[in-house]
Structure P
Amino acid sequence: MANAAYDYDLHTTGARNDPYPVLGRLRNDRPVTFSEHLQAWIVTSYTDVRYGLAAPSISADRISPRLAQFPAGERNRFIPLYEVLSRWPLMLDHGEHARLRIPITRAMTPATVAGFRRLIRDTARTLLWEGVKRGGMDIIAELALPLPLYVTSRILGVPDDAVGLLKRCAVDIVDFFGADPQAYLPRAEAAMEAVLQTSDLLCPMVHARREKPRHDLLSTLAGDPSLSDDDIVAICLMMVFAGFETTSNLIGNGILLLLRHPEQLAAMRQDQELIRGAVKEALRYESPVQRISRLTTAETILRGIRIEKGSLVYFHAGAANRDPEVFPDPDRFDIWRGSDRHLAFGYSVHTCPGSTLAQTEAEIVLDELCRVTPAVRLTGEPIRWRMNLSVRSLESLPVTFV
């Protein structure tokens, strides 16, 4: 298939600020298309994305096809990164996925997540009050980033002096996954260094928890005889990555959307029952994870187009969540919409295991924003988005309290 024309280019500054016109053209004109630049297929319609995320002929492995795009002489150097990331349940299929997913599900029940609500609320209130006392804050740097990072570290049982390393590890991994193939090597080097350092931190903690358990998730995992030390380290790294990056993006994007729609923020202040709907609509409208990588394990036909075995496919949740066939008037933000069918957390057996926690954190942040802050306004400074094709993430979000 021919290379995508300029009208379909997601790498421009305009697409970085607002990718949805490009994604809409792709969805309308080329819902299944091959990108020479990315050396991957891009799938954008809701029906096709949901099908692909559940199809048995499509693997959740998203590290092997990227490694295959490295220069042949460089691939062996990154085997340590591959060995850790390939153990993530999000990248495994069938029996191995179930083996590692089940202990996470048991450890992160709705009742367990509900037990974190006080921690989340106290942290959110403290961070917001600090901003109110100063008359303003950067929502990203001073709320959306530190809150989920602190909560995840507390849930796992990681000491405070290691939180900075967890943050760097999560950021470096998402920068690698969201990079162009031309930038893979430097991004992979940074990710591998951070992953190995974080693994070196976690390994002795796993041993210690086996000997003397505490009231944390690391102890729960260490007490499961079916899990090896390497399994537990990989699960913890995955939870740091998913629990931090996705949640911080959701919080930042959600607050920006409400500030751009002040009448809906005002309605939410009057009726906080609207908060859950606001979070779901933020997940749909500005999906924190824009694309979900997959690998075809057999020849796959989508819309009559043949995708060969061993192909990297980007199932674009950001495009699917704006599909007018499923969400009427999809470019309108509407907290009353009812957006339960969004694909922001994936679909089927690989739905993000931390989705309940992420939504809980976002709901509590918005609740505290309504309860304890005066009127909040954007400062008028330009809104800047990170250059990352996999996530929708703000660089900063300065606001004032008036």
Structure Q
Amino acid sequence: MTGTRRTATVAALLFVLPLSVAASPPASAASTVPASATAPARTAASAGAHVDLPRPTGPYAPGQEILHLVDQDRPDPWVPAAGPRQLMVSMYYPAKEGTGGPAPYMTPEAARLMLDVKVPGNTTPTEVVTGTRTWAESHARPQPGRFPLVVLSPGFTMPRTELTSLSEDLASRGYVVALVDHTYENTGTTFPDGRTLTCVMCDQLKTPEEWAALNESRAKDISFVIDQLATRRHPAWRYAGLIDQDRIGMAGHSVGGSATVPALLTDDRIRAGANLDGTMDVPVPATGLKGKPFLMIGHPLGDGREDPSWTESWANLDGWKRWLTVAGSHHATFTDTPLLFDAIGFPEPPGTTIGAERGVQLTREYVAAFFALHLKGTDQPILNGPTPENPEISFHP
């Protein structure tokens, strides 16, 4: 499928968009080459580069724990020989400040694979990524209380860490966040035994039906994660008691955003969904989303064009809905990736006028407002229309 948003400005967005067959990582089950054997050489331009994620804006310190979940009832859909479906999930939650240690951004091998695949002619030291300053505290003690759960799904080919800034901010505002890596769908997922599994699917999706199948598989991943966290008698996470099972939402970037549609359709526990710049591979059906609220936020396509999948889905949404466009943005604006762009000197796509931190700020503000309205029931005036404070945001009529 050649989705409008997925293929826009491909030459300028190699770092963040799905790649061609020639550029995709090898379709092997695991990376077995030691990172030191192929680590990119240091260069004067990037050797001293450093990335600081923006500080979370809520009243709580974000805590973080990593979960390894295994679905014994479902074979892996992409590599059946691998056995049951396995997922790595980063849990973020409201925590007591100073009770944990620094939370790493990603593993060295996953960082090396991401850089080697996404940056043409990569010479960036892996440490530029692994040394990213995060704000979450690993294994911090949680705050008392019960909080809404938001499940986040990253873009196709991208590791879950692309949504770290959003995850940390939501946790600081009083949400539990489950940030999911969809195995074999991104450049590298590191498991507790040290294996880093690569992107088997990166060069496999050719037809609309195959893209839809990927979305539907992600919806199954999300439902399984919710099962493990919120509805099992013995949850897979020790702090599962923090989760209010009656207040669950989902958001994602790119394919992760489009996968909110099948997730909302098939899982009644998910009450609200947000799509961050993802072509709707599974369009909202004519019967709607059972009245569930839905947020669409994306970059302008230029020349007055609209993504046909968004136009179709917008007409069929039968509950509260907003379609927001961020002027001067591009596909990766809604993630941490532009922060890495700046650090390594990788050029932004032509026409980009919004800065990396401003993109993170707007994404955080509008996603948090959406879930505050629909999972916490608090009024959010910024969702009612344009504001002078955020002139980049326009509302689709």
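No value in this document is a laboratory result; all are computed from the given coordinates. Model, not experiment: these values are computed from the prediction. Cβ atoms are built from the backbone, for glycine too; each structure is taken alone.
Tabulated values for the structure
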{"quantity": "Answer label among P, Q for the case where Rg/Rh (Cα atoms, Kirkwood Rh), for residues 185-352 alone, calculated from the coordinates, equals 0.99", "calculated": "Q"}
{"quantity": "Winner on mean count of other Cβ atoms within 10 Å over residues 177-184 once structures P, Q are ranked, highest first", "calculated": "Q"}
{"quantity": "Distance in nm of label points 7 Å out along Cα→Cβ at positions 193 and 249 derived as 3.8 - corresponding label from P, Q", "calculated": "Q"}
{"quantity": "helix-only ellipticity at 222 nm (-39500 (n - 2.57) for each DSSP H run of 4 or more, over all residues; to 500) derived as -15500 - corresponding label from P, Q", "calculated": "P"}
{"quantity": "Label whose coordinates, when Rg and Dmax of the Cα atoms in Å, for residues 201-288 alone is calculated, return 14.1, 42 (choices P, Q)", "calculated": "Q"}
{"quantity": "Structure with the greatest value (metric distance in nm of label points 7 Å out along Cα→Cβ at positions 281 and 297, set P, Q)", "calculated": "P"}
{"quantity": "Which entry (P, Q) yields the derived value 5, 23, 33, 26, 12, 1, 0 for P(r) over Cα pairs in 10 Å bins from 0, in percent", "calculated": "P"}
{"quantity": "Structure with the greatest value (metric relative contact order in percent (Cα under 8 Å, 6 or more apart), set P, Q)", "calculated": "P"}
{"quantity": "Entry that produces 19.0 once mean count of other Cβ atoms within 10 Å over residues 49-56 is calculated, selected from P, Q", "calculated": "P"}
